[in-house]
Structure 1
Amino acid sequence: MEPSPLTDKNIFPTEEVIFSHIGKSKSLWLSFWGQMHKDHPDFAEEWRYYNDGKRWLLKVTRKKKTVFWLSIIPKAFRITFYFNEKAKELILNSAIPDALKDQYTNGKRYNKIRGVTIVCTKKRDLASAAALMEIKSGLKWTSRKKI
């Protein structure tokens, strides 16, 4: 089993470091960020080392609200969104795969929120991430697109 990437707090996750861990998923990474920056130019990104999890995580925000968290895993990257109950109908009526809908419906609750995690290994994973970004954006702010 490969060691977990991005656990050394002295090694900042530059693109070179990230690409060394995600390998062939580099094209997905570039597609994801290209599309996200085009669709959501107001999103801000911040890498931070978290001592509780002993790893680097990327927090993406819009204004002061967290949109999603991103982590690097061997050969891929993982995006996690947290939604409250207001998102239920939007998620269940969206075009995301049933497995992600089940994750939201049946997943562990953290107080009043539940997570949906996408492990990005295929193009269709990026479509799910884009749909969840739109849902997340539409909950607190005016969405630019209808879902």
Structure 2
Amino acid sequence: MKVQIIAVGLLKSGPEKALFDQYTKRLNYKLKVIEIESRQDKRIPASAYLKSLSEKDIVIILDEGGENLSSRSFAQKLEIYSQTGKQLSFIIGGADGIPEEIKLLASFSISFGKLTWPHLLVRALFVEQLYRAQQIMCNHPYHRD
């Protein structure tokens, strides 16, 4: 499975980076991460995201208005999308969210609930869910069964 994360913000040293790195190392597939540098006084334009997307990509956004899935449901969606052979491009916006033009490209939208999460922490939480989905898809025993 080809996976890329396009995310606003630079994940430097700190607990978020350590957690992100810990789960990235556990993935059985290569994860490409594209970081978009943000400036507090400017919205991130759609073009900043578009330059990293291909027309063939399956675009999935992380958005507060998205569907709130269980880990098993997320794994099932990933399994379906992975069978297409297309790259999965997950987009994590910044403080101002994701531009409407990018939202319109999305095949699916995922929410981590109604709470507000720092976008750098979301990146770490998301890669943990990718790892969990990988383990579910490999029929590794899942503690919720």
Source structure (of 1, 2) for Rg and Dmax of the Cα atoms in Å, computed value 15.1, 44 = 1
Cα Rg over 2.2 N^0.38 Å, for residues 48-103 alone gets 1.34 when computed on, of labels 1, 2, structure 1
Give the label, chosen from 1, 2, of the structure having the highest value of distance in nm of label points 7 Å out along Cα→Cβ at positions 64 and 128.
-> 1
Among the shown structures 1, 2, from which was the value 3.9 of distance in nm of label points 7 Å out along Cα→Cβ at positions 56 and 88 calculated?
-> 1
Output the label of whichever structure in 1, 2 has the greatest value of relative contact order in percent (Cα under 8 Å, 6 or more apart).
-> 2
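Throughout, read-outs are computed from the coordinates displayed, never taken from laboratory work. Note that the structure is predicted; figures quoted are calculated from it, not measured. Cβ atoms are built from the backbone, for glycine too; each structure is taken alone.
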